[in-house]
Structure I
Amino acid sequence: MSPHRPLPHGNPVRAFIALGANLGDTAAALDSAFAALDALPGTRLVARSGLYRTAPIGVTGHPDYLNAVAEVETTLPAQKLLNTLLTLEALHGRRRETELAPRTLDLDLLLYGDATISQPGLEIPHPRMHQRAFVLVPLAEIAPDTAIPGHGRAADLLDAVGDQRIERVS
């Protein structure tokens, strides 16, 4: 993390990104992704959660995921940040063959400041984040008071996902 590195001109926005992987060396993929986020133009990594093991949702027979959440400050516009995340996924070997396929790296833009955005391919806040322990638990670890527009504070939403299996591994 580089909390003291100055950002280029412009007002930085606080954004949260979910990281996940369930193929290959998942811990190394997430560590590499955290470093890549910190190296993005106009962006710095402010906080990173621990790593959590979770069961895949919506499919059976797939390996468990490692998940985490990153907080960044960025001067990149939301669409540019999302496009950059998709590029990082591809650089880590991500293939988009089917929607719920196992993945070497998954990066989801969860929140972008207090913006609510609904465009083709970009929904902020992420539409299912408030229903997923693999997002809420690591988010609440690093930013429990973060508001999810239309749903409330991250920490207040944890009880609703208490039945989902999640285990901190580092």
Structure II
Amino acid sequence: MNHLNYHTTLLEDSVKHLYYNLGIYYPHQLDMMEIADYLGIKVYFWDISSRVYKKEIIIDSRLSPEQQWEDFGHELCHLLLQYGNQILYLNNLFLKYQERKANNFALHFCVPTFILLKYEIASISEGIPFITKTFNVTQKFAHKRLIHFRNQLQISKLHQ
């Protein structure tokens, strides 16, 4: 996937800015607990589904480390951008919108574009094992992220 003329989105720029402020430039630096600590967020691992509670993130202790990292990205979006008890105040359509936004944020947070651009990935099928291992995410998540990345590359080509 050639990405010489890749145009970043506002979300990608925001994630890059966050990580640069944290001194994170490489995949091996992506550590959930260190990121949470820097942001002043308490993280707990409990035997319940992952969620935000008050100003804390609860991660499902029954999940794999990869799923926990993905859930952390998702819940961090809720905490940073959508804090509050959504169920009490929002209609179902808006809740679905917020969930989609949090899912999209997690894709970019867990596999940041500015780091992804450092690698040459020939195809989605070849990239999945690399992304899974390099960014500590599940195969399903890596697949979604690479499809999204490929689509953004195609959009960037249209704007040349």
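Derivation of every value follows stated rules applied to the coordinates shown; laboratory data play no part. The structure presented is a predicted model; accordingly, all values stated were derived computationally and were not measured. Cβ atoms are built from the backbone, for glycine too; each structure is taken alone.
Listing for the model above:
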{"quantity": "For helix-only ellipticity at 222 nm (-39500 (n - 2.57) for each DSSP H run of 4 or more, over all residues; to 500) computed as -7000, the structure of I, II it came from", "calculated": "I"}
{"quantity": "Comparison of I, II - label where distance in nm of label points 7 Å out along Cα→Cβ at positions 37 and 61 is highest", "calculated": "I"}
{"quantity": "Structure with the greatest value (metric FRET efficiency 1/(1 + (r/R0)^6) of positions 53 and 77 (r between Cβ atoms, R0 = 35 Å, to 0.05), set I, II)", "calculated": "II"}
{"quantity": "With log10 I(q)/I(0) by the Debye sum over Cα atoms at q = 0.24, 0.25 Å⁻¹, for residues 45-132 alone derived as -1.19, -1.24, matching label from I, II", "calculated": "II"}
